[in-house]
Every structure is written in structure tokens, then in C-alpha cells.
Structure P
Amino acid sequence: MNTITANQLKTKGVSEIEKNLAENHELVITVRGKEKFVVMDMKKYNYLRECELEAALHQTEADYQDGNFVVESVEDHIKRITQ
């Protein structure tokens with residue numbers, strides 16, 4: 001994964017991000033030598049969000065199949081999650 005420093009970002013701006021994203025899907029921004037942020041284009045971000053949603057759907061389906069759910073009224077649900 002490609003990296004740039006916060007100082008490079010400060011001096012070169014978004015053009016440095018665009019240049020790096022043209023070569024790689026992600027770009028790590030370091031601050032004081034430590035990896036701090038990851039930048040990616042929207043296409044990659046949307047793909048990863050879709051993967052997260054698919055994983056959540058599969059987990060929900062597995063919980064349902066295993067009987068790992070509760071049937072209750074809205075009032076009972078609110079009481080249970082706020083305690």
C-alpha cells in the first residue's frame with residue numbers, strides 16, 4: 001500500500017492523493033511516522049460497504065436459522081436494550 005506523509009499532503013494537496021490512487025486502490029497517510037488515515041476512491045469505498053452489508057446479512061440469516069433471535073413488543077425491546 002502506498003503512503004504519503006501529512007506534510008506531503010499539506011504541500012502538494014489533493015493532486016498527490018489523485019496521483020497515488022491512480023496507481024493503487026488505497027493510500028495511507030502517515031503523521032509523525034505512524035500510519036493514521038486511509039484514503040480510497042468512492043468506487044472502492046462503496047465496494048467495501050457492500051461487502052460489510054453482505055456479511056451482516058449472512059450473519060443475520062445464520063442467527064435466524066439457529067433460532068438466535070427474540071420475539072417481543074416494541075416496549076419490551078426498548079426496555080431490554082436500555083438496561
Structure Q
Amino acid sequence: MYKTTLNISGMMCSMCEAHINDAIRKSFDVKKVSSSHKNGITEIISQEQLPQDKLQAVIAETGYELGDINSETYHKKGLFGR
């Protein structure tokens with residue numbers, strides 16, 4: 001699994017977060033997506049690594065500005081961190 005973090009400019013409220021999250025869910029097969037307008041980031045957990053060019057296109061369609069994209073392997077921790 002992969003954790004992808006997007007730096008996004010222009011999110012001002014929880015509706016902006018929902019707009020980004022919905023666009024990601026419609027365009028990619030993701031396990032989890034969450035956005036923070038206060039921090040200007042969106043975190044995505046997915047089974048496959050997401051193509052950066054498609055991420056850029058999806059975010060551009062929403063009207064927000066995409067900055068850095070960071071992707072790393074993700075290991076889900078169990079109940080007791082094992």
C-alpha cells in the first residue's frame with residue numbers, strides 16, 4: 001500500500017476539502033482520502049501507486065493548485081502498533 005501526500009493551495013473550508021476528496025475518490029481506487037484546508041494537504045492511502053500526471057489533471061479540474069506530491073510505502077499498524 002502507498003501513502004500519497006499532496007500539497008494543495010486554495011482550500012478555504014470543509015466544503016473545499018470535500019470537493020477534493022470526492023474528485024480523488026471518483027478518479028482513483030483509494031482506501032482512504034482526507035484533506036485539511038488548515039494544513040493545505042490531502043493524504044491518500046491506496047493499494048497501487050497513483051500516477052502523478054493524472055493526480056495533477058484531477059486537481060487542476062477542481063480549480064485548486066497542486067504543489068508537491070510525496071509518495072511512500074504505507075504499512076497499516078494493528079491495534080497495538082504491531
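Some values worked out for this structure:
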item: Origin of the value 44, where relative contact order in percent (Cα under 8 Å, 6 or more apart) was derived from one of P, Q; result: Q
item: Among P, Q, structure where log10 I(q)/I(0) by the Debye sum over Cα atoms at q = 0.11, 0.19 Å⁻¹ as derived comes to -0.56, -0.85; result: P
item: Origin of the value 11.2, where mean count of other Cβ atoms within 10 Å over residues 29-36 was derived from one of P, Q; result: P
item: Among P, Q, structure where helix-only ellipticity at 222 nm (-39500 (n - 2.57) for each DSSP H run of 4 or more, over all residues; to 500) as derived comes to -19000; result: P
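Where a number appears in this text, it was derived from the coordinates with a stated rule and is not lab data. Keep in mind that what you see is a predicted model, and the values were worked out from it rather than measured. Cβ atoms are built from the backbone, for glycine too; each structure is taken alone.
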